[in-house]
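The structures considered in this document are given below.
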Structure P
Amino acid sequence: MILNYMKKIYYLLLLVLPAMCLLSCSHSVSYAEMKKQERHHISKWISDHNIKVITESEFYAQDTLTDVSKNEYVLFDETGVYMQIVNKAAGTRVNDGETQKVLCRYLECDVESGDTVTTNMFSTSIVDAMMVSNSSGTYTAYFTVGYMNSYYGSSVPNGWLAPLPYIYLNRELDNIAKVKLIVPHSEGTSTASSGVIPFYYEISYQLGR
């Protein structure tokens, strides 16, 4: 009797397991589908926030400026990053062969949900710091302290480095460089990359000591 019961259980599993696998597979989402969803969420964010997208050629024709009054963002075709320069500032840049300490205050939002994920804008004592290097126009950086370092590790997202060729760094709090970014997963944090999640950022860049 026990043997017959075990046989019934065995045959039942043979029937159920393939069905469970089929159901699981039908609910899985491919990487291509996730990227399609990401593009949809970015397009919706652009529409919902009345953003005017300009091309790189238009951006360069405007002396690498975006018209904030028109809510312009330039789209960098190679990376998919959208950038608005709120304030270009004045001062210095990280020149070729140099490494500079850069201090950032930022707001990070999930583009899909619109929820704030991390920010240091409401803390007077905490600022995110990164060491930025320029090698023949290629920027690399790592976080040393701050919330981004705590949440995501020392690696700086490429999206955060996109503004550096176009803004200036100084220590003047009343004339600090500020940008807004829409960063696709491929240029974002490890969390963004693994989840195929686009993020929106507001970031200020200040020369450190």
Structure Q
Amino acid sequence: MKSLRTKHVTVQAKTKERAIEEALQQLNTSVDQANVKILQEPRKGILGFFQRDAKVYVECNRPPNEKAKLFLNGCIEKMGIHPEIEFLPGPVAQSIYIQIKGDNLGILIGKKGRTIDSLQYLVNLVANQDTHQPIRFLLDVNGYRKKREELLVQLAKRVAKKVKKERKSVKLEPMPAFERKIIHTFFENDPELITESEGTEPNRSVRVRLKTPE
């Protein structure tokens, strides 16, 4: 994977065109994703004297989705797997949904979804570096998040019945932020119950309790 850290280079060559071409190759980008500044015009000289090269300064201006794609492809390539990756419009403004499909992709999900959550965090961090209008990237692997959401909603329904029946709060097992949000959202409009997050990462969990004192 080529580094995304190099954001600008200064290059000298016989011609401006050659200097720009070399700079773009070093930055692994294209001219439409770069800012080019001519620092020095080339000069042919006289009888071999006073000749000088062109000098250019090229700054990478790669958009967030391109940075996300390069970073994600590089990470997956190092894992030795070759899934299908599709970038789609996200569910809300300024968001992009990344669907990863293929066989034997459990390594990308990890235990309790921790790997996919970490990968999503890193993609957002890298892609939105030095960006004035951040884009939220949402990763999913073979529909894992949708399936997990359905299971969490079923869990929330069972817990709701239990708390209302026994009049005692219930603390759920630790969950990543994405899953805790699903639980919180489920109980938002419940007139009797309320949810609270407790603990510190990665052992932060949700407690469901009655709105009135137990």
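Nothing in this text is a laboratory measurement; each read-out follows from the coordinates by a stated rule. None of these values were measured; they are calculated from a predicted model. Cβ atoms are built from the backbone, for glycine too; each structure is taken alone.
Tabulated data for the structure shown
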{"quantity": "Origin of the value 36, 15, 7, where semi-axes √(5λ) of the Cα gyration tensor in Å, for residues 126-173 alone was derived from one of P, Q", "calculated": "Q"}
{"quantity": "Structures P, Q, by relative contact order in percent (Cα under 8 Å, 6 or more apart): label with the highest value", "calculated": "P"}
{"quantity": "Highest-scoring label, criterion being distance in nm of label points 7 Å out along Cα→Cβ at positions 86 and 158, among P, Q", "calculated": "Q"}
{"quantity": "If percent of Cα pairs over 30 Å apart is computed and equals 46, the structure in P, Q", "calculated": "Q"}
{"quantity": "Top of P, Q by FRET efficiency 1/(1 + (r/R0)^6) of positions 46 and 166 (r between Cβ atoms, R0 = 30 Å, to 0.05), largest first", "calculated": "P"}
{"quantity": "Which entry (P, Q) yields the derived value -11500 for helix-only ellipticity at 222 nm (-39500 (n - 2.57) for each DSSP H run of 4 or more, over all residues; to 500)", "calculated": "Q"}
